[in-house]
Structure 1
Amino acid sequence: MRKTLLASFALLAAAGLYGQSMVQWVTPALPTNKPQTDAEAAAGRANGRKLPVPEILQPTLDAALQAYEPHADRKLTAKFKAASSDVLPGLAAKWIEAFRKYYPGVEIDVAPPYAGSLGAQELVKGNLDLVFVSRELRPDDITGFRAAFHYDPLSVPICGGTYRHFGFLDAIGFFVHKDNPIEKLTFAQLDGMLSSTRHRGSAAITKWGDLGLTGEWADKPIHAYGVQPWNGFEEFVRQRVLSVPGKRGEWRDGISFDKVVFPLAGRVAADRYGIGYAGLAYVDAPVKLLALAPEGREAYAPTYENVAAAAYPLSRLVFLNFNRDPAKPVNPALKEFLRFVLSREGQRIVLDQAIYLPLRESQAARSRALLD
């Protein structure tokens, strides 16, 4: 027995693993999701998309979130016409109802139809004042708005996305074949692997050996899989990983693109040398999800805890978009509504709905700063 243990320790030491704290576990792949039917899409436009079953685990509110304190000596009156993505009208209605208990003179009308993919073009037309949106703005949205007003729309993060709810702004994960020994990647490595622009300063990464893998992996080519532009998942990865402030990233040639995100986990599960990404709700094949790190930061795996704590770097956000002239202050009633949404009481509404994830105080503080 002693000889067996010593031999095991020797193997671990040779592999460089002795003395490291390692935990591995296996979870089953998720059931395969299917695109919405035409009937389901029509129902979502009329009433909002049907809410998914909440995660069994729920996060706690960040104790540092600021409590909401209304201005007792101030009576606000305003009327705003708003629109909402089809996955947000229920949450928006709860925020508005709670806020009007403090300021009954402020009306925010969020009427159907609820669009599945709202952008900033609705603001350009002048028919809407606010848009509750469940994704980042696409470049065309911003270009059209800037052409009309000569500045960008203001996008204020108002809560987190979900962990892995299908269709409800799930976090995004990168994954490799289950036999691949790699455990984590930096954004610079991903950029070197996936982009032609390589704004993060990496050299081109084409083989698994370029990432430090040895043995049979050293000379094996990296087969990259992704979603064909333009797509919400593709745009999110492009903005977060391939782009840096002032410089938009471009995909390299040779990536195997699918028109939709649904097949990607299966593609990588079938390709020993593959890497791809998808929303966590779409991981329906036995792949290995990787821990990720922007440069200079610790790597975090896409666990529920890390996404809920806003530690995982590809967690997503929900936004309120509106036309704010940078030379003028934010409308007082709208600013007060956002102060409420970004407060402990506003994020408690997110937690009580049990679908989206409440912001941490560090995130709420960044959103409040956008209003000054």
Structure 2
Amino acid sequence: MDTKIIPLDESTLKPVPKEDFGFGDKFANRMFTQRYSVDQGWHDATLGPYQPFTLDPATAVFHYAQEIFEGTKAYRRPDGNINLFRPWENMKRFNNSAARMSMPAVEEEDHLTAIVDLVKLEHEWVPDVPGASLYIRPTMIATEAALGVHSSRSFLHFVIVGPVGAYFKGGFSPVSVYISDHYRRAVRGGTGAAKTGGNYAASLLVAEEVREKGYSQVLWLDAVEGRYVEEVGAMNVAFVYEGKKIVTPELTGSILPGITRSSVITLGRDLGYEVVEARIDVHEMLADIESGKVTEVFGCGTAAVIAPVGKFGFQGKDYVINDFNSGPVSKHLFDELTGIQTGRLEDRFGWTYTIEVD
């Protein structure tokens, strides 16, 4: 892939923030774009200024939600270089999402190269602050300007980056989660395993409702029986039994195959825990919390890495986990994962891609 690099106008550059990163509301000065058409395939790859797009009101993405995205991070190492964490898995999942949404695949090596080149150019935006990182958001949208329910014949693929702090304001502190007993996130055979915006749009109403009740996240149950645990918020979820066994819902086609989830499974086993993928009945799980068998619960995903759950609310009753404290297993996994991601610990799994900064 030949990528054109467009010089930036120095007078319009945004300053690099040094603190108060927030999450998802600050972006670097450059972005990557490329376009697709049936006749030309992928073309016009460009590293240029971060700027708005101009799209026709009839553009397909506005009407039929044909779009996908990814989320990964770049971490500042102690030696000043930069780590990407398992970016190859993000490239694969991006294309898996594209296939489900009837969109063209992107050459995975070209996609990774574009991200590496963008991070190199914007390396000053990678924070050198504990708990902060550079969030990377690859996206593809349908751009054909025509109404009618069919797959678009043209697409835009772009990557934007920006510094972020902790996903939750409390950092590594337990969150309150409400179990939705009415609304559902996704169904087997649908798009739940694809990282597409419609899955998240369907969650927004419930998320706002539970915030009014004092909870910060939603636990989703399966859409067929309304009985089996699937995801929590925008994360996968795991349960710790008696401090020794980690159980996470098995992938059924309606659950996003999280890269952090996969890492927790591998890392947990390496650290000596028993890790199981299984169907988890919500009523049995809540009974196990009440009996003390479940000693910890945590969400896992790119944004928060590991997020302890302090209590569940379900059908008018609260179920408190570990006296609303984070537990040793989730902290162990968090410390190990973030240590590998930032280069503070040995990467014994070959998960990191190091970008050297001049």
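Throughout, read-outs are computed from the coordinates displayed, never taken from laboratory work. Small disclaimer: the values here were computed from a predicted structure and weren't measured. Cβ atoms are built from the backbone, for glycine too; each structure is taken alone.
Comparing relative contact order in percent (Cα under 8 Å, 6 or more apart) across 1, 2, which is largest?
1
Matching task: 4.7 is the computed value of distance in nm of label points 7 Å out along Cα→Cβ at positions 149 and 213. Pick the structure from 1, 2. Kindly include the intermediate steps, with their values, before the conclusion.
Working: 1: 4.7; 2: 3.2.
Traced to structure 1.
For percent of Cα pairs over 36 Å apart, which of 1, 2 scores largest?
1
Assuming 2.4 is distance in nm of label points 7 Å out along Cα→Cβ at positions 93 and 133 as calculated from a single structure, say which of 1, 2 it is. The partial results should precede the final answer.
Details: 1: 2.4; 2: 1.1.
Clearly, the read-out refers to 1.
Given a value of 3.5 for distance in nm of label points 7 Å out along Cα→Cβ at positions 45 and 253, calculated from one of 1, 2, which structure does it belong to? Display every interim value, and only then the final one.
Values: 1: 4.1; 2: 3.5.
The correct label is 2.
State the single structure among 1, 2 that was used to calculate Cα extents along the principal axes in Å, for residues 301-340 alone, giving 40, 20, 9.
Traced to structure 2.
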